[in-house]
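Once you scroll down, you'll see the structures, which are given as structure tokens.
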Structure I
Amino acid sequence: MIVRQKIKHLSVVIFTFLILGAVFLSCQSTSQETSVKGAKTKVFTKYEGESVEEPVDLTNATQIKVEKKPASYFGFAENSVLKDVEFGSPQSIRRGISKFAKAEIDYTDDEKIFYNIASSIMEIAYPSEKPLDNVPLISKKSNYLGMIDSAKKGIYEKNPNAKEFFDYVLPCLVLCTQTAKTDFYSDAEESLKKALLISEDSVLCHYLMGLLYKKLGDTEKAISEFDKATEEKTVVYEVFLEKATCLIQLKKYDQVLNILDKLVIQFPSDLKILKLYANTAFLMGDYTKAEQYASLVLQQNPSDLDFILFRSKIFVETGEYLKASSLLDVYSRTYPDKNEYLLLRSKIQKEWNKNLTAAVSTIERALSLYPNDSDIILYAAELASETGLMINGKNGGQLAGIILAENPENQKALEVSANAYYKAENYSAAYSVSKKMMNTGFVPQNGIILHIRICLVLGYNDEAWKNASYVYNKYGNEPLAIQIYIETMIKTGRGANASRLITSLLNQNPSSSMKSFLFYERSFLSSNEASILSDLRSALIANPRNSDALYRMYRIYYNRRDYKKAQYYLKQVIALNPNNESFIKLNSELDSLVK
């Protein structure tokens with residue numbers, strides 16, 4: 001009993017000692033008492049064991065209101081995980097989920113929702129990417145998943161209580177789908193801007209914003225957003241492809257090919273990329289590359305009629321009319337009245353069959369079926385200007401004028417108009433129009449070559465040489481580029497260089513048409529008539545239909561007063577150019593001389 005009392009007494013003493021110690025320590029510390037605005041307070045400090053009382057006047061102090069920040073719905077996710085998914089590139093989404101992943105049984109319902117949000121972004125925004133693995137099944141309903149389901153159906157579901165990043169972004173995934181309505185565009189733009197305030201570097205937001213501006217027709221803004229959605233040293237199929245299609249609209253074909261070169265390495269069998277590459281190369285006048293990629297498309301799908309027609313178009317441009325005609329025969333079994341088919345058939349009838357009556361008839365039929373088709377109108381103008389024939393009662397200039405009346409900067413219409421003046425030997429007018437054409441932005445190979453020819457006729461040799469050098473450097477593997485380069489070298493006094501290039505090309509076993517051209521051009525580098533005739537005969541052996549070589553043979557024999565041989569060659573020229581009135585007139589004069 002006595003022991004218990006002693007223990008109790010000792011406990012009280014210890015407790016009292018602890019209380020006194022705590023009070024003593026609190027007195028040793030510096031303290032500050034604060035109150036609301038307008039009150040006065042005292043600050044107690046201690047220096048070398050001596051307390052000093054200093055009154056402080058807080059009459060003019062500003063009261064600070066501290067609000068508690070509402071907790072994020074996704075607060076359960078590690079900050080770096082949330083940032084990775086908000087950043088929204090395929091790589092960052094995978095990186096974030098890899099840090100978040102665990103056994104399915106260990107996920108909470110909200111964690112499952114978060115995982116499914118990341119998976120849905122990958123599925124909708126980046127369908128070319130491999131889907132996320134091991135996505136947990138969901139049993140709990142969620143507004144977030146409801147917005148995603150609406151987006152998949154092409155419906156923009158605005159969240160009136162939006163406050164989180166995903167509240168703003170998930171409805172905008174609808175921009176990755178085909179939608180009938182457009183009335184949500186302004187709301188989507190505002191939502192994406194708010195999302196970017198939360199995550200300013202989000203490539204997902206910039207990609208969706210790019211899609212929005214593309215749908216609105218603001219191509220420049222779309223490209224700017226796609227640039228912001230592009231990570232360094234990373235190729236994202238959807239972002240690159242969308243940017244490429246925008247650049248095509250702006251005729252920035254070099255930039256398009258830079259993008260496609262990267263895409264085709266990563267996706268070598270993708271038909272969208274192969275078709276876009278083929279079309280872009282064609283628009284640039286790079287027919288060799290266009291044919292290369294068109295062939296790759298048809299290897300995968302030999303029955304693709306659109307690309308059978310496209311390949312025929314390439315062969316028409318390169319003068320391989322037999323190949324073009326056989327492909328058109330295949331196409332015509334299904335679409336005998338298609339506008340592009342009729343256009344190409346008319347070109348073959350003019351260039352290969354030399355049947356101008358049939359060519360005019362075909363293009364007039366095309367005009368009756370497609371009266372507003374600019375390509376058909378422009379070819380009709382080209383055909384009329386080259387042949388001197390009236391098509392639907394109009395000459396070439398009048399037909400080209402139909403297009404220029406609506407669009408004075410139409411590059412192709414200006415080219416056709418300049419060509420019409422060139423054929424009519426109105427070279428000053430031709431130069432004026434072709435110069436305007438050259439200032440329209442991107443001009444394809446054929447347009448530049450026409451301008452070079454006009455410059456050469458007018459003696460603008462420096463301008464001709466500058467443009468010929470550009471064409472050769474850019475399209476050095478193309479026959480037309482090589483030909484205009486050699487022709488310009490010879491006509492601007494660069495014969496020695498031309499001779500070396502011709503010899504080099506002849507040693508490379510060129511095509512028959514190229515060989516014929518090379519011999520023909522080499523004939524201008526000799527002053528010896530025997531050498532000239534030898535080159536011209538070689539040109540005609542390689543290609544008996546070389547109208548230029550035939551005409552030069554006519555001129556040589558005419559100057560020799562060997563009118564019978566002169567007429568022999570001139571009649572072959574007329575057979576190839578049956579509507580050329582000047583040739584017909586020359587032949588009439590020979591008739592009287594031969595007699």
Structure II
Amino acid sequence: MDIYGFYKGQMFDAHKYLGVHRERGGGFTFRVYAQHAERITLIGDFNDWQDWELRRSYHEYFWEVHVPQAKPGDRYLYKIWHSDESYTEHCDPYGYGMDVRPAFCSVVRDLSEYRFHDAAWMQQRSDCKDRPLHIYEIHCGSWRQKKAKPEDKSGEWMNYVELAHELIPYVKEMGYNYIELMPIAEHPADESWGYQNTGFFAPTSRYGTAAQLMEMIDLCHQNGIGVLLDFVPVHFAVDSYGLAKFDGQALYEYPDIGAGISEWGSYNFIHSKGEVRSFLQSCAAYWLETYHFDGLRMDAISRMIYWHGKPECGVNNSALDFIRTMNAGLKARFPGCMLCAEDSTDYPKVTAPIWSDGLGFDYKWDMGYMNDTLDYFRTDPLFRYNDYHKLTFSMLYFHSEYYILPFSHDENVHGKATILQKMYGLYGDKFPQARAFYMYNAIHPGKLLDFMGSELGQLREWDESREQDWFLLKYPVHDAFHRFIKELNQLYLTHSAFFERDYSDGGFQWRDSDQNYPCCYAMQRYSSKESIVGAFNFAGAPQVHYVLHCDAKRLTVLMDTSADIYNGTRPNTAGMVIEGENGEFVLDLPPFSGMLLQVE
């Protein structure tokens with residue numbers, strides 16, 4: 001390994017030297033970086049948990065030992081000894097596997113065991129700027145579970161392969177083309193959802209082995225589905241066996257508690273240190289290269305842009321320099337991958353290229369659009385006219401970044417209510433509003449992301465210990481809503497007007513954005529092949545003679561949220577041709593409704 005590059009924060013493959021690696025002559029070599037350790041011993045299944053000394057390698061802060069009898073599946077730990085002859089047991093920072101919690105041993109893995117069969121996918125994948133991108137975000141342990149009895153509220157986790165066999169046909173049927181996995185790097189607490197990591201290179205053993213994760217992603221690719229990973233480069237868990245004070249002092253974190261503790265009670269990475277940069281860059285590259293993930297959604301980027309995520313605390317220039325270096329290196333090595341920033345700030349050029357003083361992400365989550373849109377639909381329809389421009393404001397800044405429109409797990413927990421529950425009114429009023437909401441979201445410029453369960457019209461907030469409420473599909477109103485989401489998603493995937501010109505000129509035009517009192521909106525999307533208009537009435541009263549202005553001779557109805565097949569109030573009008581006169585089309589828009597119309 002290039003030691004100079006490691007300390008300068010230039011490495012993207014430190015994991016190929018550090019960690020545990022099979023040797024050609026047999027056995028495995030164990031290597032660990034620990035700057036302040038007095039001595040290090042190795043204990044594991046292969047030596048009956050007796051201390052074996054590591055020796056300093058060719059550089060004094062790197063330690064290693066060769067173990068001829070070690071084999072895949074063996075558990076192990078490092079004892080980091082301090083000057084007072086005390087020690088702390090740690091898992092391997094670069095370890096490729098870990099034991100099932102609450103155990104915390106690292107596990108020897110041979111990553112060459114699995115061979116991928118997805119060459120065709122890997123060659124043609126892209127950042128999807130001019131392609132459809134509809135992401136289905138899931139938590140592996142609570143999408144579906146294996147149950148002992150049908151009446152059990154919770155059951156056993158599926159392993160990665162079992163999950164793939166259930167998930168892939170469902171995702172294809174429902175019209176999503178990408179899956180985003182919430183963090184799967186090893187973590188001790190289920191309720192942290194993977195955001196408090198202890199094993200950054202170890203796929204959580206809750207759901208199986210590294211080879212099983214590889215097979216899951218391979219199967220997704222063979223079925224035309226991309227897979228993104230939620231990656232956590234900001235902070236890590238405080239558990240003593242993890243990275244915390246790894247060698248007896250602050251190695252990966254800040255030595256100062258004020259800067260070093262995050263709002264979640266975890267330790268912040270010190271991004272100014274080269275060895276920390278090399279660790280995180282190598283980790284990001286590892287998931288993309290070893291497992292064939294198609295991109296990373298990077299968590300809490302606002303906490304890297306500003307100290308503690310607060311503009312008043314100032315810009316964290318060291319972290320920004322790290323982001324630029326990491327993103328540039330990842331895009332050079334994996335040009336077809338996507339790098340997505342979860343960022344709620346208005347810091348400029350998050351998705352601009354590095355050479356233009358940007359941060360180099362491909363996409364940014366549009367948190368402002370998400371909050372404004374949900375606030376609008378929470379509002380009593382009698383007063384929505386006051387908030388009319390919450391739905392138009394997004395297009396005033398939209399061209400400043402490449403946006404994803406995220407309705408993620410964060411909008412379905414912690415007392416915020418699920419997406420369906422957020423709709424104003426009683427149970428029966430929520431469904432027509434949710435249908436109109438999702439149609440509006442589909443035609444709005446930007447790529448799409450929905451959290452699992454939303455397509456069921458789920459009413460219960462997400463709980464990581466329970467699977468989604470699949471029983472809801474036994475009820476006609478939920479089954480009809482499920483059908484609506486499926487057919488809307490399929491329209492999105494098959495009509496280029498929804499996605500081809502998301503970020504280029506000429507892809508969007510307002511047709512009605514100033515009718516406060518009836519709360520009506522209309523927009524038109526364009527591609528090189530077609531044009532589609534969306535017309536919406538978000539008021540609680542019908543608009544019987546709504547006049548849509550559009551340069552067309554006729555319009556063909558693609559979808560109507562009020563159709564009876566979706567539990568609406570009128571017969572399905574899909575396929576109906578509406579004739580215009582002098583560019584004016586008269587529509588009947590029921591309360592809380594939307595229509596998608598193909599321009600002829």
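Since every read-out is calculated from the coordinates, none of them should be taken as a lab result. Here the structure is a predicted model, which means the values were calculated and not measured. Cβ atoms are built from the backbone, for glycine too; each structure is taken alone.
Data overview
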| quantity | calculated |
| --- | --- |
| Among I, II, structure where P(r) over Cα pairs in 10 Å bins from 0, in percent, for residues 186-401 alone as derived comes to 8, 29, 33, 22, 8, 1, 0 | II |
| Structure with the greatest value (metric mean count of other Cβ atoms within 10 Å over residues 434-441, set I, II) | II |
| Origin of the value 5, where relative contact order in percent (Cα under 8 Å, 6 or more apart) was derived from one of I, II | I |
| Test item: distance in nm of label points 7 Å out along Cα→Cβ at positions 170 and 274 calculated as 4.8, pick one of I, II | II |
| Answer label among I, II for the case where helix-only ellipticity at 222 nm (-39500 (n - 2.57) for each DSSP H run of 4 or more, over all residues; to 500), calculated from the coordinates, equals -21000 | I |
| Which of I, II leads on FRET efficiency 1/(1 + (r/R0)^6) of positions 218 and 306 (r between Cβ atoms, R0 = 25 Å, to 0.05), largest value | I |
| Entry that produces 4.6 once distance in nm of label points 7 Å out along Cα→Cβ at positions 98 and 338 is calculated, selected from I, II | I |
| For Cα Rg over 2.2 N^0.38 Å computed as 1.04, the structure of I, II it came from | II |
